[in-house]
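Trainee: Presented below are the structures under discussion, each in the form of structure tokens.
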Structure P
Amino acid sequence: MIDPAHPTTGLDDVVHQRVRLGILTIVHEAQRAEFGYLRTQLELTAGNLSRHMDVLESAGLVAVEKGYAGKRARTWITLTAAGRTALAEEIAQLKQLIQRVETVADRP
């Protein structure tokens with residue numbers, strides 16, 4: 001039986017998914033990221049990235065801004081306040097999980 005206080009119970013399924021966690025961390029680092037940059041960094045197709053962006057935008061974790069750089073259409077992504085909070089909470093849960101694993105590993 002899993003202890004109800006186990007750190008995995010606090011992981012957010014929307015945030016924790018590998019691609020979405022990648023999107024949130026890259027955008028957090030860059031403060032604003034262009035769609036093509038995310039696609040390249042995460043090695044995704046445009047369609048796959050779009051689906052994950054839709055999930056994050058629907059959850060209110062990212063804001064999507066469409067515009068132009070010169071004559072080329074561009075899409076930029078930024079984190080919302082809720083996105084910054086969700087990422088910070090996910091990282092805190094992961095740190096707790098790592099600490100538990102390391103504590104067990106240190107046992108004789």
Structure Q
Amino acid sequence: MNIEESLCPKTRKSHPPSLKARVAVEANKAHKTTAQIAQMFGVHPTQVGGWKKQALAGLPDVFGNGREQMRQQADAEKDELYKQIGQLKVELDFLKKRAGLIN
């Protein structure tokens with residue numbers, strides 16, 4: 001170890017989501033030990049367990065009802081548009097009164 005290595009902190013290695021998914025799937029299969037999977041993919045055994053837990057926690061969202069989410073998004077957009085229409089209507093009535101078009 002030279003002086004430069006001891007002065008510069010090591011940066012964390014970033015793993016792509018595809019690797020994390022492959023590791024989690026392999027861990028879920030349970031054909032190999034965590035240590036074997038970690039060695040096979042070149043990651044720390046703790047990461048294997050963490051990614052497996054993360055994958056299992058996210059599975060309900062993968063199989064969730066996409067239509068329900070789209071409906072909620074459409075409803076929110078519709079509410080926002082109705083709000084804008086109301087605001088524009090109030091502004092128009094105000095301007096008409098100021099211009100003397102409405103008594």
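Every number in this text was worked out from the coordinates using simple rules, so none of it is lab data. Here the structure is a predicted model, which means the values were calculated and not measured. Cβ atoms are built from the backbone, for glycine too; each structure is taken alone.
Trainee: For which of P, Q does relative contact order in percent (Cα under 8 Å, 6 or more apart), calculated from the coordinates, equal 34?
Mentor: Structure of origin is P.
Trainee: Assign the value 18.0, calculated as mean count of other Cβ atoms within 10 Å over residues 55-62, to the correct structure from P, Q. Spell out each step's value before the answer.
Mentor: On the way: P: 18.0; Q: 10.1.
Of the options listed, only P reproduces it.
Trainee: From P, Q, which structure was semi-axes √(5λ) of the Cα gyration tensor in Å = 32, 13, 12 calculated on? Could the numbers behind the result be given before it?
Mentor: Numbers: P: 32, 13, 12; Q: 58, 25, 7.
Answer for the origin of the read-out: P.
Trainee: Next up: Determine which structure produced the value -18500 for helix-only ellipticity at 222 nm (-39500 (n - 2.57) for each DSSP H run of 4 or more, over all residues; to 500), calculated from the coordinates; the candidates are P, Q.
Mentor: So the calculation was done on P.
Trainee: If you don't mind, another one. Given 5.9 as the derived value for distance in nm of label points 7 Å out along Cα→Cβ at positions 23 and 95, which of the supplied structures P, Q does it correspond to? Intermediate values should be presented prior to the final figure.
Mentor: Values: P: 2.5; Q: 5.9.
Among P, Q, the structure yielding 5.9 for distance in nm of label points 7 Å out along Cα→Cβ at positions 23 and 95 is Q.
Trainee: Continuing with the same structure: Where is Cα Rg over 2.2 N^0.38 Å, for residues 31-86 alone largest, in which of P, Q?
Mentor: Working: P: 1.12; Q: 2.05.
Greatest value across P, Q: structure Q.
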